[in-house]
Structure P
Amino acid sequence: MTDTDTDTNPDARDIRTRILDAAEKLFYERGIQAVGMDQLRAAAGVSLKRLYGTFPAKQDIVAAYLHRRDTRWRAALAAHVDAHAPQDATDPADPARVLAVFDWLAAWFATPDYRGCAFLNAYGELGATAPHIARAARDHKRALRAYLTDLVRPLGHPDPTQLAAQLALLIDGAITEAALSATPHAATTARAAAESLLARPHPTPRA
């Protein structure tokens, strides 16, 4: 079944959504390899015929799950930043928007179902043998770095791309540590490190 089919068929859209909702919950909680198609069918409340009619193979469900999660994850982050640290035209060098990213992470880490980065988890399970999963993970991280670059550009740093890459490493480290420690404190530690990084004098470009 194609996306065009779901655009014109409300019932198909509902089935697709139910399957992806079930996949997101089960894949994120248990891991992709631990979840079979029959478990997905049961959790989504659809027949195996409907399941395979919507997604012919498990890898199609995985790809759709990761695509939807990427879209929702980045939208939620951006919405939080915009709501809690709107752009201040009077002080474009205010780092509040960058630091709001870490505040959002803290809230995410504190949710009961937090299990780390879905993309790193998927890559760790299947990335070496599934190029589409490796690509989805790389695209997700690349999009995050691009967003961070946009956030730091107004701060006047001579190399916003490098600064964004450094912040992305702090974020990935915090995501992993929070999953391992089962506490949200890594976000606070990473935020403090980000503040120190942002407060460092900018290097003078060479002539």
Structure Q
Amino acid sequence: HVACSANRAGPGVISWGRGTLLAFGSCRSVILYDPQKRKVVETLNGHTERINCVKWIRRKDGSYETELISGGSDKTLILWEIQNDKLVNDVHLEGHTEAICALDAVYMRIENAVGLSLLIASAASDSTVKIWSRQGTEVKCLQTLMFGNGFIMDVSLSFLPGNDIPVLACGGDDSRIHLYVQQAGEFQKSLLLHGHE
């Protein structure tokens, strides 16, 4: 008998894709589980410590996801590419100095570029949120947002209605939501939402 369970790292450690696969962190592995077949179809290894967050990267056209991202206590993000339930590529993103606790990613169009770019946001217990970009095979850290002694517990990327301007929402331990809008290639603080207790 072989069994695995999701890490006790919060709700972000599991993600259900449109393509029917459930991805979740179990110890240092990302498990791809097919609920229709009731079995694990792939185990993705690459993290050296516990996985804290996993996210399928949704496509704007509604088609099945082929990429997911995971973050762990090893201070590393891994971008996984899956084809036919099998791993075909993985890219490691390093730069945080403490455990990664939240992440999100969206595809976006870049002016004068062919294809879509991938925009990634990651929050860690080092009181930073890092913004990453992948164009083709090149991945780089674009920006680091500092929160001093504050701790960001969740991040969410989206777009302003009617255009392709990215918006980043950061939920902090200060009971506030910090909103950032990308302007001239950098995320600028736009609004601070109060009211959460």
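Structure summary
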{"read-out": "Which of P, Q yields -23000 [helix-only ellipticity at 222 nm (-39500 (n - 2.57) for each DSSP H run of 4 or more, over all residues; to 500), calculated]", "value": "P"}
{"read-out": "Which of P, Q yields 31, 28, 18 [Cα extents along the principal axes in Å, for residues 137-184 alone, calculated]", "value": "Q"}
{"read-out": "For P(r) over Cα pairs in 10 Å bins from 0, in percent computed as 9, 36, 36, 16, 2, 0, the structure of P, Q it came from", "value": "Q"}
{"read-out": "Answer label among P, Q for the case where relative contact order in percent (Cα under 8 Å, 6 or more apart), calculated from the coordinates, equals 11", "value": "Q"}
{"read-out": "Which of P, Q leads on distance in nm of label points 7 Å out along Cα→Cβ at positions 57 and 161, largest value", "value": "P"}
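Each reported figure results from applying straightforward, stated rules to the coordinates on display, with no laboratory input. Model, not experiment: these values are computed from the prediction. Cβ atoms are built from the backbone, for glycine too; each structure is taken alone.
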